[in-house]
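Dropping the structures in below, format is structure tokens.
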Structure 1
């Protein structure tokens, strides 16, 4: 039964001890396969340029607001502007084996008063895409948001025609919440925006599934998964064997 006020009207769950959440900080988030570092244009530009240049074409930028970057100075200028920005707050994915920057993502649309934040501007190079590190990078940022910053809601939004992004959101445990029609004009075209989110009450199951999926026992000698991430969420107490 919903909570009722003195007039018998249903109202939302009381948050008697709520306070505004802190802003994301310039910290390093360390994982087994990768780490997230706050953007440093001077340090990361060359690595990122080389990583993005490894793509066969520009299709990875079709649904992005920025890019592609065919010249080094274009990317450097973009990163320099982004580095001074607090929202979005960008983090660079560093591969732990090569110690090279291989992609980036950001915390954005930061609403600290309501504890709502979005992950976006996900630009993973071919060196990072579809790797264990790519999933771990998302996990590191999720864990930071829910367990250190203590936000209540974590959002994912994308072009409604961007099938890979929509699939990634569902795989990671986000729930589809609907489509905002004609929400954005970008790159000279109209965009309907698909909304996904997870909340703090969802996090324990999502966290345990990601931890179990990332466990080395969940992969064979060829690095292939034994159980999928969606399977892990259905059986969160189980450990891969």
Structure 2
């Protein structure tokens, strides 16, 4: 059966180097911890998808030499592909090309900041990439995208993009039009990369609906991320209680 590679593009978590925009409200060691939770939860979602038979899970990772620490967060059958050099666009382009070179009919790169991303959206992306040359995108609320999928390398898609700005998604659509590449836009999701999006994650895990999500779309439980949020809340509550008692 022809398979699609579904990969998390990630940095192996380390305090002071992971999810730094989440500090504050999180401490540097908490940023690294939640990054590990995100990777573990996303890879579990991808492993569920791979169990259906037409997808394979990978981490497209950095830095070299961190394989041992990263492997502990991943399912046992995940592959590892080292990221290339350059800006994010160059690394995305090389990641797609490297995965396709392994013999897959399509490749999807998922950011490592969306632990509750529904498996159903990735399922749609896999199906679409088995049927023709196109780019498959899930818009992100911050103006980027949650994942990008291709069935052939298209370097122009990633060229001259001002990464980490609200213009990323719009300019990606322009690049696709430049080369007459069909675009399929799937359900939007969100990245957890600052205080506001962390608060959104907490509300989602509390069961509050996401106003941007299509009706009926079921989020992933993100068990490790949810456990982190519960522990952190409990620790903050205990600290506040102790401070109140000492006042």
Structure 3
């Protein structure tokens, strides 16, 4: 950040003379090469998602979520029905283009259009999606929507500080670690210290270019394995 001072010699932030509040995220469909994001619809997505989540060998997927696990398919359908009309969080289903099936969900939440700040959360990726190109592309599609189409300034990721896989994923995707908020949340009858990560708009061009290079067909071998890691592409430019 550029150092500036006012008439009193006090340090102040940069001016934003053309800034205006941003639009709220819409129930858009976002198309990628591996996946598609669709607005959550219980009748269309709940059964497919329940099957996808049930493919896990145990319930550890839900440990750090504020929701779940769900007793059965009807309970999950009821949950999706309760959130599908929500505008904050705004939930999206991740559709595997190869199978046409919903395999995970994520949401835009804590939306602050006045200040251009938004968070990605409720990231619930089934075993059918985890550690696949779909999981990376789904994150990229939502980031690109927020930065390139809506023009937000700050994109946040928060998680339980004990959730090591989530913290690792945030940093792999290009988020910068910003610290721990102690005793920030109570959920499932326990206390949560929250790890904060963010991408800001000045970070985005380099991060976006790395995503695009990583997702390009030439970055995968015949078996579908990556040739260059996402983090390496950010570093190497």
Which entry (1, 2, 3) yields the derived value 1.95 for Cα Rg over 2.2 N^0.38 Å, for residues 187-226 alone: 3
Comparison of 1, 2, 3 by distance in nm of label points 7 Å out along Cα→Cβ at positions 11 and 163 - largest value held by: 1
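Where a number appears in this text, it was derived from the coordinates with a stated rule and is not lab data. Given the structure is predicted, the values throughout are model-derived calculations rather than measurements. Cβ atoms are built from the backbone, for glycine too; each structure is taken alone.
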